[in-house]
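Some structures are shown below for you to check.
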Structure I
Amino acid sequence: MDSLDSLGAAVVRDLVGAGSIGAIACLLAGSAGAQTFADPFVQASVYASGLQFPTSFAFLPGAPAAPVDLLVLEKFTGRVQHFRDGVLQGTALDLAVSNYGERGLLGIAVHPRFATNRRVYLYYTASPTSMDAPEIGIVLDNRVARCSWNGAALDSVQTILSLPAASNFVHIGGVITFGPDSLLYGIIGDVGVFGQLANVPNGPPPGDTSMIFRVHDDGTSPPDNPFFALGGAMQKVYGFGIRNSFGIEFDPVSNVLWETENGTSQYDEVNRVLPGWNGGWSKILGPDARDPDDIGSLWYPTADTTYSDPEFSWLGSVAPTAIHFLRTDSLGADPTGSPYRHDAFVATYIPATAGIYHYEMTPDRAQLVMPDASVADLVADTAAERNLFLWGSGFGGGVVDLETGPDGALYALGFEAGKLFRIARARTSDVVVTPRGRLEAWPNPSRGVVYVRAPQSETANILRIHSPAGRLVAIIHGGDRFRWDGRDTTGRRVAPGIYFARIAGNAPLSLVLVR
């Protein structure tokens, strides 16, 4: 099953068929527990709530002292909800959407010259009628529309791109963003079409699926696109070979595009995308070396078409959604002492692994830093390898969008929770440590070896030891029992004092150690 097909199959068929979206949304919104982080000096709070299955959000640029306007999209209702300083003001726009499966109101992007043109862009699946359409066969197209913000609502809606929708109700994509070149980028998945853009050389010719598109703000294709000379549907293509994606973001340092990819039941991916990129679908999932097909089986429309392996993959499905590079220093430094600014954060949806994963970048910004030899192959094969990067959890379900807010904090959108969370640096006095009964250590205090035991339900964990200043001291692999000899990652004995021990398993736990 597709990583996010559970969203289309279970949520939509069960909830829409029962006609109970609102009631179940309210129930799920109340189910979000406390958020926990691998960094104990980070905490979350609810910034906006009362949303029904939100998919994406955008802060509208404004003057430094002005109230903060926020727009949040709701998948099923087709509504763009307007918040001001975290308080709901009303519905800014109500679109008639086809919302079966992964269809609906999906993506939002604010024009880089918003201050002067007031334009906002939306990606959604349009209903052929004036009403929302929950039925599988009632659909018009997937489209990108341009709107104008009048200070309280969106108006002057104009379609600038019409994309296929009738062939399937999954693999819709839907994320859009403006690049550093002020052009609009977006993703549509294969929509069930296995053509040349999905690396079936003898399949149907290009038809606006399985691609990253790059267009002007009026929907026309720029002549410097990598396949523009081929004409037709290829003129708007920036990259292709995409199964389905819910995340797209430019690295603010290198100005290179990154995207997340949903695999089948394995090999979800994080990719670095250069012009003319071929992502490999439907021939290659994960690293080429692990796939029975090879790059020779791919479709190459020009000599400049290039395939590259993912920068990171998960063997087991996690359903990655948003990818975001933090724009500010507001979160300070991570437990290794490295600043969070410009690090990559990836959100995931699958319930067992839902949360936010954190990745440092190599100095050349071309790769993600692998903190342990077990992931030197750039694949998380096990829960322990996956949890090396787990940074935040407990959001009451999947996290579907991430953005840096105007205050510099990181914001995370919870789909089932119906909430927008604000993630910021905590004061030292606010750090909460799990009671000793949950995570046990003995002897504690200790001058030598200390043993840490987790509940038996917590297996395949990684124990991190770090100082109150947030510096990573040691990483210890284990199941539910760990042994720390008081040495740091370089083999030197640590100084006497207080240290935090923390595991990131099914329910992240922490404990104070005294040496």
Structure II
Amino acid sequence: MIFKFGEFELDTGKRELRRGTHVCATEPQVFNLLAFLIENRDRVVTRDELVDVVWRKRIVSESVIGSRINAARRAVNDDGKRQCVIRTLRKSGLRFVGTIAEAGVEGASASRAPKTHRAAFDLTGAPPLALLPFAAVDGSERSHVVAASLAEELQFFLHQVEWLRVIAPHPLAVGARRAVRSADEPARYVLEGSVRVEGDHCVVFARLTDARTRVCLWSERSACTSGDAGANLAQIARSIAHAVGEQVFAVERIRARTVPIQQRTVWDVVVVALSMIGTRRKDRVREAQHLLRSVIGSDIKSSAVLSLLSFCETLGVHLGWVSRKARAERALGYVEQALALNDQDPWAYLALGYARLYMESRTDEAITMLDHAVNLDPTLSIAHYLIALSSAYLGDTEKAFKEADIAERLSPLDLLAKGNVGAHDNVRATTSFVAGRYRDGINFAQRVLSLSPLQIPAQRQIVLNAAFAGDMKLAKGAIDKVTAGAPDVQRWLDESASLWSRTEDYNNYVRAFRIAGHH
């Protein structure tokens, strides 16, 4: 849906706020806040509703809510004094009061966009992380202010890591230790640290510890000038949040394997499965499927598990291990079961888009489903990767590169990205081949292989780009590795014909394999 007001357009399908032809940079929460207010412009929206929709019922302080409201106003050239677009009604809530000149639909995806933009799926057992107030080392008022500001920024960026359950700091407890317990269970991890302001410099120490053993798992020292404290602290907080997400997942991956199978939560099963899927080894992916099927065969009902099972089925076709004819029904069947359990699960729509692309070559419909997944979960990096891949098959290289950039930026926040390392560079290699940028394609594919050596699609891109770049040695070496990982190369070539919208792109694809020695 596209909403036009004044000189702005808010496009919920593309998740863009535009001012004329310029796309305005907006944080996901700010965009969701704007969209929710506009879609409910006929009434007053309470702050509780905003917490439910924008923060997905997480505990957030009034200052965080206020900062996002102010950011939304700035984004549409409004402010708290004028309130000509977003008006605050004391003790009631907020209301969008701008004049909507037009509300129209662009593309089929818009009609499927949820009204609340909420991620309505839960991974039971996901790790609670307690964010403790950072201590002001020197006790100065300035250090206390910086410490409080940093805590707010950290809370915001940690909440963007969708799978972390963040226990926020108490607003009155700056510098003091508090019990690290949520309403349901103790925190599994603790993030704490200190702030020291020395003249024009600010030094931040952060450390992540195991809440039970108090073992330090990670620590980092950051420094900045205090002249532009707001921007500097936001950058530091973003860096800390991303690093914490990586460290927690790495520890959880080890911990989950030690949990007896009968005692594993949905979170434990998904973490172990993603670790296996990320190896891109056929036997390990099959082991992941067996593990996931054991869950759906029990009393546990999880749309996330069913969606991941569907993803694995399509992945087997994508990697060339099996024929689409042998797996299409199963992949689509798992998605159907997932949506029956939860029709607002973003993973289910991602899996459906993936299946539409590789099982049925219905590229436009795949993009529609993937757009819907992004609307449900704006941090879903792998959905953007698959939109980029679909765009490359359509010959739209500009959109493909743009979506790949978004996929890379969001990858630290997306749990699915943990099992799909380097996906953004893989699709950049594919897009480079379509665009005739063969040396770039080689470099992108080699970056993927440096992280995940068994990536068959990356080896395919080496074949394609090296063959057209004239590097026969590299192309022939890559095709040997493709054949070793997925021997039936001809079946893959035949089944992939319908993926390409432009005949010349597919002909070049086949020609590259012929040049590299496939007959």
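Values in this text are rule-based calculations from the coordinates and carry no lab data. All of these numbers come straight from a predicted model, not from anything done at the bench. Cβ atoms are built from the backbone, for glycine too; each structure is taken alone.
Match the computed value 0.55 of FRET efficiency 1/(1 + (r/R0)^6) of positions 97 and 249 (r between Cβ atoms, R0 = 25 Å, to 0.05) to one of the structures I, II, and report its label. Before the final figure, lay out each step's value.
Numbers: I: 0.55; II: 0.05.
Working through the options, I get structure I.
So helix-only ellipticity at 222 nm (-39500 (n - 2.57) for each DSSP H run of 4 or more, over all residues; to 500), computed for just one structure, reads -17500; which one of I, II is that?
II
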